[in-house]
Every structure is written in C-alpha cells, then in structure tokens.
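These are the structures in question, set out in turn.
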Structure I
C-alpha cells in the first residue's frame, strides 16, 4: 500500500445476527481481511471474530469500499453462502458517484478483466486473457460534473466496478488507483455496498440487507 494504513476506529455496526450468519457494515478504509505484517492485522474479519467467535469469511470488499458484508458463523453457512456467490445467486447493489454525466440512464458493461501485473493491484480490461465480467448500471441523478449511479455486478471480479466505470470514461470519484485529476481529489472512494440479497443457509429464506451510503 502506498500510504500508511490508518484504519477507522469505529464500533462494529451489526445489521443482523443469528445462529448462522452475521451481517455488518464495513467502514471505508478498513481491510476486509488482514494484510501481510502486524501493521495490517486490524481488519473487519478480526473485529467480527472478536464479537462473534468462530466467524468465517464468505466474500470481501476493497479496503476503500464501505457497506454491507456477510460473514458465516458455521462451516455449513460458509459453504452455503460461498456457493451462492459462486453461482451468482447473490443480488448485489452498490451506490457510486462517478465523474461526468453517465448516459444513457441504464446500461450494461461486458468487459473481461485481468490483473495488470506491472501495476498491481490494478486490474485492466483484457479481451484475450481476461475473465468475463458484467456490470449493470442505473443513473439515479446526473449533472455535468458527476453522476450518482446504482451498480449491479453480475460477476465478482477484483476491482470490477472501478475498472468498468473507468472503461466507460466515468471513473469513480476519489479512486486512488483509477481516477486522475479533479476526479481523484475527494476524501474517499465514492463506492458503497448498498444492499445484499441472499438465501439464508438455514431453510433458504430470501433476505435482503441494506446500508445507507454515507455520501
């Protein structure tokens, strides 16, 4: 990481907890899982495990992204949820502020993504070697300087939303990796996991969890 890691000292925000799952709000600036080295040990996984011993990882959000994350409390729940993510059955929606006026009002991006090896952790559009990636978008509010959009990733590639928006010419505001100039000059990455829809591991009941964007 280029800059010093200074995770936010905020209390754990629990949206839902039962015998199989715990759903929390990840703050911006906090790693989902520990990095390499003691200085990168503080992460959401560790904070959840401190409050819910035995908690297990299911998925991740980038350090700079905030919003809804689900953790499993049993190996069964971890397998069940993991399969839902793998089979793209989890309904994910994000709110983002992007540079410029995004048009039309709705659309989809189908661009394969791969690691940009010389510039890790950056990812890039790669028609030859990339893995399929698909994102749908809906514009909520648009002006000349920026647009507020809801992004629905149908796949879960690393940095997918960030690279897809960049590829459209509308980088996410405050993105330290992909935005440049005025678009980068914001206090945080303007990307928030707004909602997560899944089936409960015990019985399969459909549930949706929401988190209000802080921007």
Structure II
C-alpha cells in the first residue's frame, strides 16, 4: 500500500520559504501540500496564485492544492496555470460536485474531495468512482496546529470499506493533527497520504521527521 507524506507549507517559514521548499525537495516527502483559504469558507486567509506560482518554480514534488474556498469551480483553470498537480475541493462548498470533479480532470489534474469532520463518509458513495483521492479533515479547517479529532479513525475505517467496494485505486489522505504518535495507526487503518505541517516544521530536523512519519 502506498504511504505518502505531504508536508503542509502553511506551517513553513515564509521569511525563508525557498529554504523550506528545498528541504522538502531533498527529503523523503512525496507531495507538497498547499492550503488555500479565503476567509469565507473558513475563518482564515492564506495564500493565493502568486505564492503558488513561486512554490511551483522551486518545487520538485507535485503540488497537492487543498481549496478551502467558496465557489472553487470558478478557479480551476487558474490553479492549473500556477502549477497545481492535485486539486481537492470541499464537499460542503461544492453543490455541483460531479461537474466540478470533471472540470478538474479536464485540466489534467488529479481530482479529490475533502470532508469536514462533521460530514458523513456515506455522502461520497455516488462520486467515489470518479475520484483520485479523498481527504478527511481530522481537525476543523482553517488553522494549523490543532489537536487530532479521534472520530477520524472510525471515518477512515468506513471510507476504507467504501473504497474496497467502489474504487480500489482511491488514495485516502488525512489532514490535521498528524504526528509521530498517530501516523502508524492512520496508515494501518487505510490512509495512503498523511499531511503534516506543525509536526514537520516545528521539528529540529524536519527531513528526519518526514522520514520517521513515512516509516511508521
């Protein structure tokens, strides 16, 4: 089973972003996770197109772009243009989800759906065969450094069963409160990709922490 690590640059040092991206490039990380927040869908604002374009210039790993924004369908082409390789949209922000997923795929990006902690995995059953990945939020979206929500384990097990039935090639990604104490359990319960921000960038040796997460 694939075990991928996607460091979240939301927790990087923006005074020296190039250095942190270079660290990721030279580490065992697989993707670079980019959280885009609009201050409307979530109570925080992060970075937009110019920053992502800059990150893409420096990155040697695929950009995993997570849209925490209203009306994500309006910006699909722009995110492709600035370098997104993987684009995930929230179920809660996408009333015409099938159309949005097809639009992402038409731009030759991998397409994913994100579920907030309160949203039931069963809501994905009809769309699951069309997806490349599902991202389960294990904290409430908007801020880094939050504590892991324990109910995520149950949701992960439910999603793993649904995956086996509806889309065996699906990747399952977990975002929020991931650290060295829960990475092994998450992988063992069916996760393929772990997003880690604070755990990586607050470490004295971020590259070694990435390696440790991946080997769990």
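Which structure, out of I, II, was helix-only ellipticity at 222 nm (-39500 (n - 2.57) for each DSSP H run of 4 or more, over all residues; to 500) derived from, given a value of -3500?
I
Where does the value 12.3 come from, among I, II, when Kirkwood radius over Cα pairs in Å, for residues 86-149 alone is the thing being computed?
It traces back to II.
Output the label of whichever structure in I, II has the greatest value of FRET efficiency 1/(1 + (r/R0)^6) of positions 38 and 206 (r between Cβ atoms, R0 = 41 Å, to 0.05).
Comparing I, II, the top value of FRET efficiency 1/(1 + (r/R0)^6) of positions 38 and 206 (r between Cβ atoms, R0 = 41 Å, to 0.05) belongs to II.
Compute distance in nm of label points 7 Å out along Cα→Cβ at positions 6 and 158 for each of I, II and report the one that scores greatest.
I
Using Cα Rg over 2.2 N^0.38 Å as the calculated read-out, with 1.01 as its value, let me know the right label among I, II.
Only structure I yields this read-out.
To test your reading of the models, identify which of I, II gives 17.6 for mean count of other Cβ atoms within 10 Å over residues 22-29 when calculated.
II
Each value in this text was obtained by applying a stated rule to the coordinates, not by laboratory testing. Keep in mind the model is a prediction, meaning the values are calculated, not measured. Cβ atoms are built from the backbone, for glycine too; each structure is taken alone.
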